[in-house]
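Quick note: the coordinates plus some simple rules give every number you see, no bench work behind them. Owing to the predicted nature of the structure, the values given are computational and were not obtained by experimental measurement. Cβ atoms are built from the backbone, for glycine too; each structure is taken alone.
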Structure I
Amino acid sequence: MEPIILVGKRSAGKGVVGDYLSSKYDLGKVVFSEVIKEIGLERGEITYEQLERDRRGTLADWATRLRNVEGNETHTLRAIEKAKEEELYVFDGSRHPDEVKMIKEEFPYSNVLSIDSPLFLRYKRTLEAGRTSGLLHFIRLSLKPSERLISQMMVDADYTIWNNSSLECLYESVDKVVWMMENDIKQPRGYLTCMPRKNMPYPYNFPADGFM
């Protein structure tokens with residue numbers, strides 16, 4: 001299996017997909033936010049006390065400072081180094097095209113898997129997790145320049161899953177994508193879903209023409 005780079009909007013389900021790939025296919029993963037945290041702790045730019053008080057805010061602020069000063073090279077090279085040393089095959093949470101470019105230069109046959117989901121579902125998940133103060137706050141976060149970069153990365157992805165149903169549906173879609181990757185089958189334009197369509201061979205049992 002070649003490395004898989006997970007991209008997607010806030011609360012689309014990237015982490016869930018990364019965990020599933022790790023558990024079912026024994027694919028260790030590198031999480032970009034964890035790499036950035038590691039660098040910040042090593043340099044004394046952030047502390048465990050700050051992370052305990054506000055993990056997401058502390059990491060977001062430090063990631064912004066790191067990217068503004070050093071670009072995307074420092075943390076991406078660290079992520080690639082960890083992947084090679086520990087034989088990790090899933091890059092979880094890439095947020096900039098430069099990160100994908102550097103990974104693909106190191107692993108030319110890697111695939112970008114985009115996880116997408118309707119805005120109202122992403123908002124509901126974020127609200128349930130206590131990571132937003134309301135719809136307007138969530139929309140403002142979704143309109144940040146970094147989120148627009150992620151949208152472009154999703155357009156350029158090799159495979160895309162539409163996560164708008166149950167976990168079982170999401171896992172089935174991931175299994176289909178893995179099958180396609182292993183058999184070097186490229187995804188036609190559109191979203192991969194798990195809603196069945198009759199009289200089509202696996203994995204093309206999707207709605208309409210196989211994609212939405």
Structure II
Amino acid sequence: MIYTDEQKAKRKAATARWRARNPEHAAALSRAYDEAPARKAQKRTLYAAWYTENKADSIARVVARYKADVPAHNAKVRERYHRDLEKSRARGRAAYAKNPEPAKLAATRRRARKAGAVGDLTVAEWHKIQAQYAGRCAYCFKQCKTTKDHVVPLVLGGKHAASNIAPACFSCNASKSSTPLLDWLWRKDAPRRRRVQTEIGEGVVITTEA
């Protein structure tokens with residue numbers, strides 16, 4: 001049946017009057033409708049299409065709301081996370097398994113923020129740094145899965161920025177920790193210095209090639 005505009009307006013007004021008289025029943029019907037699998041799939045499809053067309057504006061609005069009242073926004077996020085803790089954790093694990101880099105970067109950013117460090121390293125900048133070192137540790141030059149090391153440690157006033165980040169293997173990163181770079185390199189080279197001193201003491205001639 002095709003309704004005229006006048007008939008559509010009358011039906012809409014009648015529905016509004018019924019919903020006003022029966023709010024609980026109307027809410028229950030709306031929930032049942034929204035929970036139907038077909039309706040959920042339809043909403044996801046519609047939202048994905050809308051978000052694709054309005055991504056920049058949507059992100060800008062979220063950022064503006066966040067900056068307008070950061071504590072309130074964080075409280076709302078925590079409340080939503082703890083409302084269904086197991087579901088939230090499962091969603092987080094799935095997202096991490098699919099793409100771990102943003103989560104790792106967020107953890108590093110949070111640590112930097114707690115230390116009062118300035119700067120904001122991005123995923124693109126980190127990937128560029130890794131490419132510059134060809135996937136090697138900046139300190140021992142091993143080909144490995146690298147981690148982010150702050151050349152000047154955060155606790156010593158280092159920035160959380162690309163200019164202060166070096167890729168490091170887990171061993172070098174853990175060994176260096178918050179030690180100043182030159183002090184750590186001197187300590188790291190101690191076994192070799194002791195070996196050279198022992199060889200010289202035993203009369204071995206040390207030569208170096210040009």
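Thinking of I, II, which structure, once relative contact order in percent (Cα under 8 Å, 6 or more apart) is computed, gives back 26?
Structure of origin is I.
The value 0.99 for Rg/Rh (Cα atoms, Kirkwood Rh), for residues 67-186 alone was derived from one model only; which of I, II is it?
I
Comparing I, II, where is distance in nm of label points 7 Å out along Cα→Cβ at positions 115 and 131 highest?
II
Of the structures I, II, report the one carrying the highest value of distance in nm of label points 7 Å out along Cα→Cβ at positions 27 and 171.
When distance in nm of label points 7 Å out along Cα→Cβ at positions 27 and 171 is calculated for I, II, structure II comes out on top.
If helix-only ellipticity at 222 nm (-39500 (n - 2.57) for each DSSP H run of 4 or more, over all residues; to 500) computes to -16500, which of I, II did it come from?
It must be structure I, since only it matches.
Using mean projected area of the Cα convex hull in nm², single out the structure from I, II with the greatest value.
II
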